[in-house]
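Below you'll find the structures, each written out as structure tokens.
Coordinate-derived values only; no laboratory data. Quick caveat, the model's predicted, so the values are computed rather than measured. Cβ atoms are built from the backbone, for glycine too; each structure is taken alone.
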Structure P
Amino acid sequence: MRKLLTPLLLALSTFLSACSPVGLLNALSPTDSYSKTANIAYGNDPRQQLDIYTPTQKKAGPTPVVLFFYGGSWNSGERADYQFVGEALASRGYVAVIADYRLYPQVRYPDFLKDSAHAFAWVHNNIATYGGDAQHLFVMGHSAGAYNAAMLALDPRLLAAEGLSPANMRGWIGLAGPYDFLPIKNPDVRPVFFYPNSPPDSQPINHISATVLPTLLIAARDDELVNPQRNTAGLAKRLRGAGVPVSEHYYDGVSHITLVAALSKPLRGKAPALEEIVRFIDSDAGRKP
């Protein structure tokens, strides 16, 4: 069996290195670990919708909730492409929520963050109907989505507009996120943040305080798209300097894209990202031994 699996993993890894994790990963992911409620509107725009994955097998006690934002340089992305993330989280007993948000050129900074905050508020206020515990609500994202998650956790103005605060989440999880990227080099991202007049307060690293929540940061060690030393390591250092508890991990053998793909069942052998996420959530972001 191992001889058969190895070529499959290599083929999947090669495919995902050049493509978004769509279609193939979802087709190979189990569907018996969750029930899915799709196309729930959290706002009036067609992009303001989310899907909920309720686990078939729940953990004892309160059921944690993970709100996930995908990447795509704030230019692209569809929640349906990340069914494998919903499955991964639901398979571990969590209610997973995957939200769309408006993208460039329809909107620019900070409107997609306002969408993220609005989605968070909807989940906080409604997730009990789907079996989740709003008192154990985590925010997670990959790449541009990790930026969105970081800003919800670090910039209290965003959730204040919804009558909430970062204290309404238990912790946040960032995978390969851009947290300190001025001046902007990526031509696809420049217009999103009004380059060359990008506002400094658009950067998560500029919103550090001792009140920030426990944080889990994960990155590919050789990420060629988002520099892990400047972004992940830099943010972790600043957070620790402010007394914020941070768990920080770097993996070999994965890229910017295959890091999130490693959450899928076919590619979990490539990096222990899901195990680290489970450890973080099950310890209540480090509050429990």
Structure Q
Amino acid sequence: MPIDPGRLLARPFPVIEHAYMRRDTQLYALGLGLGGDPLDAGQLRYVYEGQDGASLRALPTMANVLAYPGFWAREPDTGITWQKVLHAEQEIRLHAPLPTGGRVLGATRVTALWDRGEGRGAFMQQTRELTDAATGQRLATVVQLNLLRGDGGFGAGGSPGAPPAPHAMPEGAPDHVCDLATPAQLALIYRLSGDLNPLHADPAVAAAAGFARPILHGMATMGIAAHAVLRTVLGYDDTRFAGMRVRFTAPAWPGDTLRTEIWVRGDVVSLRTTAVERGAVVLNNARVDLR
């Protein structure tokens, strides 16, 4: 049965209040591999509060896990064939530095639905606005694009136009290359920041999905690519990090060495990330916007 586009576009979501502590901010960064070099002061600022207790910074990509509504596509009222949902793209836009602890509010809505035709699926865009619960400060906008592989052909009632075109990659050799090792237990750490999908932890679940082993979360891969930009281009100055958009092209595995190729063109940083040992491009058509 086709999905009802009008109903999906108007679907109400409760506003989520997410309370978190400095420890959660540190755990998120550890789940991306930061702190792997205990002598790297740039990495330490995201995993250690400092002797003054106030030196900790929140990684910009932590916006991905704050006030996250969960995998709501599997709820019966959506009509979505949830077993065939594929996470295609993720984007964050930062409006203010993320607090290292406190309470944030997340307001989610379905902002677009594009039909690709019978048998070809549909693209669904959802947007989450994050605000500081105490001050009302707008913190970030998080945009997720999913391919609903089993739900195309609904016809009228979708959104006009088409999904945003992929970011165009520059030609020529990259300006920088950054290799970051991922420990074998990284997905088990990252999942403690809120994404408890057993695909990333349980070998039996991974095998049933067609994978030889549990895979790394896509948004963890995004966070590792952001780390590469922070390390290579920004000297760990996250105040210049204004936003990021990535396209997921293949799964990464915990234990992969992730090589991020980086092109800097003014305030736009283009990037592509490859799992070196397998030669698999895991992120492509990606960009970081600088302030």
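Which of P, Q yields -4000 for helix-only ellipticity at 222 nm (-39500 (n - 2.57) for each DSSP H run of 4 or more, over all residues; to 500), as computed?
This value belongs to structure Q.
Out of P, Q, which structure matches 0.15 when FRET efficiency 1/(1 + (r/R0)^6) of positions 109 and 237 (r between Cβ atoms, R0 = 25 Å, to 0.05) is calculated?
Q
Have a look at P, Q and say which one yields 25, 23, 20 for semi-axes √(5λ) of the Cα gyration tensor in Å, as calculated. The read-out comes from structure P.
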